[in-house]
Structure P
Amino acid sequence: MRIGVPKETKTLEGRVALVPAAAGDLVRRGHEVWVEQDAGTLSGFADADYARLGVKIAPDAAALYERGELIVKVKEPIAGDLALLRSDHLLFCYLHLAPEPALARRLLDIGLTGVAFETVELDDGELPLLAPMSVIAGKIAVQVGTHYLHQPLGGKGKLLGGLPSTARGKVVVFGAGQAGGAAAALAAAGGSNVVVFEKRQDRRDEMMRLGHNVTALYPYDDLVAQEVASADLVVGAVLVTGAVAPHVVSRGMMEAMEDGSVLVDISIDQGGCFETSRPTTWKSPTYVEEGVIHFCVTNMPGAVPQTSSQAICAAILPWVDTLASGDWRDNRALARGINVEAGRLVHPALQSMKL
């Protein structure tokens, strides 16, 4: 099969779906792999790195989409991509369609088959292609939260880890999956007092094992309001597979927070888990509501493209190979990942969308 890897076009998005070594492996397995010129540059991979492994370089996006049958990219298609996609394309990438009815409608009109990374689901409910980017987003959430707490950036001027004679900072994390767990672990390692809200007992147990400065709680509304009110940094990492994220922090809860506190919404790709969340970009990453700094960038791992590209590629490569074999529909995990096909919404979480 002809596999096409376009250059990402989202604002300040530096990732590439296949690093040279992975693309070379696919070539050795008999596939024809095309990569758009400079697609890997921001991740540290030159066109020559691909070419020496037998990968073909397309001069532009139009040529790439023309040659490709299986289109493998990182982020959801936007205007330039949508103009080049065809009904015979098999699209494999993050889609996050639940909060984006206009994108869903456009893909339905094109008539292609779209398999979303975030909804490829194993029999045990694991989401193997969401996990690596979730871990990175969780770590970035604490890094940027720490940064925006600095007073010159509008923050309250709090050092999260504290030191002798000063109080430790407080970090509240919603969700103890891959993203929330990574955020909690980094915040705890840095010396913060961490409170993690999670419904699953096994995950609460896991969070408690991170250290004596971590408390894991069930998200009762009244308890959430109490803990959020005294938080310096709040990280949202709530996920319902394929669906819009539920709101876990209301505007009313936020009004009780100290000015200059920070909210980081990792769930923003699925609509956001704070009532006041709205998507931002790395070019203009923050805004202020109720005196609280909001960071809601929809492609957080794109800030570390070399690390992110290596991580996502290692996760998706076996699935790309299966899709490219042409005999993939019996693979239950990939079948669960189909979001759109032949003008229909396929994934159960999307079928009630109003388009």
Structure Q
Amino acid sequence: METIQIQTESKKYPVFVGEGIRKELSKFLTDHFPNLTKILIITDETIADLHLEKLLRVLKPLEPVIFTAPSGEKAKTFDVYYEALSTALGNHLDRKSVVLSFGGGAVGDLTGFVASSFMRGIPFIQIPTTILAHDSAVGGKVAINHPLGKNMIGAFYQPEAVFYDLELLETLPIHEIRSGFAEVIKHALIADPQFYKWLRSNVNDLNVITKGQLSDSLVKGIKIKNKFVSQDERETGVRAYLNLGHTLGHAIEAEMGYGKFTHGEAVMIGMIFALKLSSNLLGLSFNISEFIDWIKKLGYETSIPTQLSFESLIGRMKQDKKSVGHSIRFVLLEQEGNPVLLEVAEEVIRQELTQF
């Protein structure tokens, strides 16, 4: 087991990483919530079928209330959010209750927003079940989607702890592994060139990545995330650098329809675009062709889906949370490990999209 302490302005909390770490959850609840009244588990249909019994087994004799959301981004709608709150109210949760998020990034976003707004905020704990959630479960950004933009309705609300049980990753399909590993690659590019070199040398087939390689990559990614979150909890400055690839990536997700294109795979296309922008606008010295060859071997798509129009993507990017006054801002790299936030003219974006 490895423990990483996340330090933000509002809260300090642990991230426990290891195989079978969920078995420590019951003791943590007893130690930290001596007056605990009720537990609400928010999960989704896929995780409920695969893993819910494993979690319930370690929580005995507690009898949690269970709310099951649709799988994927369909969990992050107003209707599902309302249903989850109704479940909490109907089962008489109070301010001494705790909410457990049991699932991937979408479930974590939904659960955190439910916890942040129920009775103006009750504690919640993240129990991620995907690689992608090594990023989303840490840092306290919680939200639901709106048809006009991803994660536009939400809050900054930190969990009490994160229990990252690597055993639960064993059932992930390959597209979910790719989705999560895109964020690992992102962390390396923005903060640690040596980590990026290690990834290039050691990870060449996500179908056969070892448990050791995966654990090391996830721990490194969480530590990099903490580096930015500890300096800038509410994303008024350097935390925005964690959004490398997300400006175009979120636009692709929204235009394709949430859940029809995984988050990480959309972000990977966004990262390639950001790297090319960085090369053309900032003189980034980086072998983009080698990068593209490598991620193709890992199974990633590297081009924008042909059915999407530039105008619709630009419209989506104007609604990005980093945008100010409809100007479009991208996280770019001056060099590996040195990100910047730059406003890019719409005409330049259109030209770059055409070349891309």
Structure R
Amino acid sequence: MAQAYAEETGHDRDEPGPARSRARRLIDGWRGRGVWRRGVIVAALAVVMALLMILHAQIPNDVGNLGSLLETFLPWIGMVGIPMLLACALIRRSATALVALLLPSIVWLNLFGGLLTSKSGSGGDLTVVTHNVNADNSDPAGTAKDVAASGAQVVALEELTSGALPAYEKTLRSAYPHHAVKGTVGLWSKYPLKDAQAVDIKMGWPRAMRATVVAPKGEVAVYVAHLPSVRVKFNAGFTAGQRDDSADALGAAISAEQLDKVILLGDLNGTMNDRALAPVTSQLRSAQGAAGDGFGFSWPASFPMARIDQIMVRGVDPVSAWTLPDTGSDHLPVAASVNL
């Protein structure tokens, strides 16, 4: 009787009618020419996304520094955009959109796929840390303890204030017997320092410095820099003119450096993708890019979206690079080990 009922009604006892109907509708929805006609707008957006990533260097900065703004958050175009368009393609049941999404996916993987795997090694002759400690930091001593716990031989701090400086000096004194401060940036070292001097980055007051670290395996020119902040204004877009001028000046100083081994530490208020930092980035390698684990986003500390705190080198080999835990600042500290 059950078999006869199944044959007469077309229903199977193991696959109830409503469930089978839903499955049938889903399968039918992906059949036929309709799947290629639907989702044209989603497919077009996928192509535009791919072109933005491919041609980001061609987007002009004339209007609101739009090109630099795009480059600052370039990884997020794919990290956010591709899943959103994929969801839309599935909802629309569009084969056209799914095929089109292959283009931005391939472009994103080509640009950033190498950052998905760890390139960090072990060891290193010198470990360095840089940290924008935040001028409004309510616990400078606690932040200094956290930084010292990293075990780095050289530490650079940015956004120092006259009121907080004594706390940093007192807390770091035992671990770092050598230090120099110029304006709002400072350098602490387990090894002797010499030739410490301010570097003029066209700010009107010192926000960059250079010193020679006398390490056991040779002298290293260490630069500490805090480039001007960028702003996003409703009527002016992404305003970064002063930052860009300072980058030019910093690049000129590094270009004139006499020592072969150079390390730049600091908050550059820009990513390695930002064309405005080319006077600096064209001369140096990113420790994170060469030997880091993942993207190494450092700002804002509460939800890091960009790596604007940089460790860059010339004449030395990065071994590993990483971010350190939150210290209470609005930036995360970043660290790297290098072979001299």
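Here are a few things to note about the model shown:
- Origin of the value 5, 26, 35, 23, 9, 2, 0, where P(r) over Cα pairs in 10 Å bins from 0, in percent was derived from one of P, Q, R: Q
- Structure (P, Q, R) behind the derived value 2.3 of distance in nm of label points 7 Å out along Cα→Cβ at positions 92 and 140: P
- Entry that produces 4.5 once distance in nm of label points 7 Å out along Cα→Cβ at positions 60 and 276 is calculated, selected from P, Q, R: P
Where a number appears in this text, it was derived from the coordinates with a stated rule and is not lab data. Source: prediction; values computed, not measured. Cβ atoms are built from the backbone, for glycine too; each structure is taken alone.
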